[in-house]
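Each value in this text was obtained by applying a stated rule to the coordinates, not by laboratory testing. In this text, all values refer to a predicted model and were calculated from it rather than measured experimentally. Cβ atoms are built from the backbone, for glycine too; each structure is taken alone.
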Structure 1
Amino acid sequence: MKKSKIVLLLLSTLIASCVGAETPNEETIKDNIKKLVEPRLGAGVKIDSVKATPYGGLYEIRTGGEILYADRSGSYLFSGHVFDAKSMTDLTKARLDDINKIKFSDLPLESAVKLVKGNGKRVIAVFEDPNCGYCKRFRQQTLKEMDNVTVYTFMYNILAEDSFDKSKNIWCAADRNKAWDDWMVSGKMAPNAPANCTTPNDQVLALGQKLRITGTPSIFFADGSRIPGALDAKALEAKLASIQQ
């Protein structure tokens, strides 16, 4: 009888402790992951968001335009892409494309060199450096074959010290489009800009940094999506066609 009472007492204590130890809710899990992981990412790196994913019990950690994954305890970090095993869809790429989208109408188009070909109905914005070889190839080959497109070129000076000078000379030229093409296509430099000519160089640099553009060319489309790198005409046509659907 005495033993039975002791067992019952222990059981009641165990049940009470189990009831008191509540399972942490989603917000608590996210907060804990952020507190544990953020200090490990290096000085100045901040976590923008933590969210549960439908795959493998992982939690998505977003830092700027990048994604990491963690388990619910924040004990393990995973870096890489998650694929759907059946369709082989790159789930991480789809998320990155989504979080890196912009609102095209928010771009300060008055700070770009505007080129209209044909009816100009299809619209893209391209961030280019005047010293970028891939940008020159994009201009010389891809855009040469394109029609019915409006191209807004933001001169994004990140590759060399004289990029700012070249961009200023082009911006201050009587015909910016011609000056840009003369340089990017033919290698003909624009004349030196008047000393009192102002440019949007600094504003474009700040914009590109805000948009986390780390290389040129970077192409933005009317739906807000972006593609880094110099697409060929076929790939660019395919992308523009997919937006129109």
Structure 2
Amino acid sequence: MQLVPVLEIRHGKGVHTEPKNSFVDQVVKEDAFSIVENWADKGISRLHIVDVDAIETGEPENVDLVAKIKKQFPHIQLQILGGIKCIESAYIWADAGVDFLVLNGKAMRQKNLLDDVCVEFPNRVLVEIDSRHGNVAMGAGEPTFKLTHLARQLEEDGVVGLVVTEVPENGHVNQQNLIEIIELSESVDIPVFANGGIQQIADLKHVLEIQTRKLSGVLIGKALYNGFCLSEAKSLIQQYQPN
């Protein structure tokens, strides 16, 4: 299982956005590149990047910065979310060196875009999904689907992984939500990355004690700016998963 740091970028700065509101943020570092340097020193192998500007404008924005990160740290796999609303945008990110393209849940309603990106970039497309109690709502007034059914359909379409947030009824994503995603990972064939739920080392240890090797990774964001130690976390994962 991988621990995947989340880097949110606005105007080249590292920020932390409020859940479900990309227009409200807190600057955590003026220089986003230095954040990655610090994480790289601690041995990360995968990075989830959110281009907040791209979410707002609908097209890639922080391309030069992402390209710089990939050039400096070629061993780190980069997955990017933001601004992929047409095949041309996907090419821009690919040319910047991004390893994986992350389409948001709306891609499930844009079948032509999903098909085009999967065809042009085989084995490089992930889809981000929000679910509740294992169900996914397409939108207000639209049908609700079982997450496992949707995951299998996306796999048939050529998607090679899911980034899943199990949204709680109240509050923030927590350990229980992570457990539900772990259970999902056991029922589908493609890799599943759980989004959120790790606030401290004790949370990670709890997950490692119950999870099998099926869960591919956990994305971790705000905790990294609140004292969560990546080096300690990496050592803990190696204890539970030495291979």
From which structure (1, 2) was FRET efficiency 1/(1 + (r/R0)^6) of positions 73 and 105 (r between Cβ atoms, R0 = 25 Å, to 0.05) calculated, if the value obtained is 0.30?
2
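Say we calculate Cα Rg over 2.2 N^0.38 Å for every structure; which of 1, 2 gives the highest result?
Biggest value here belongs to 1.
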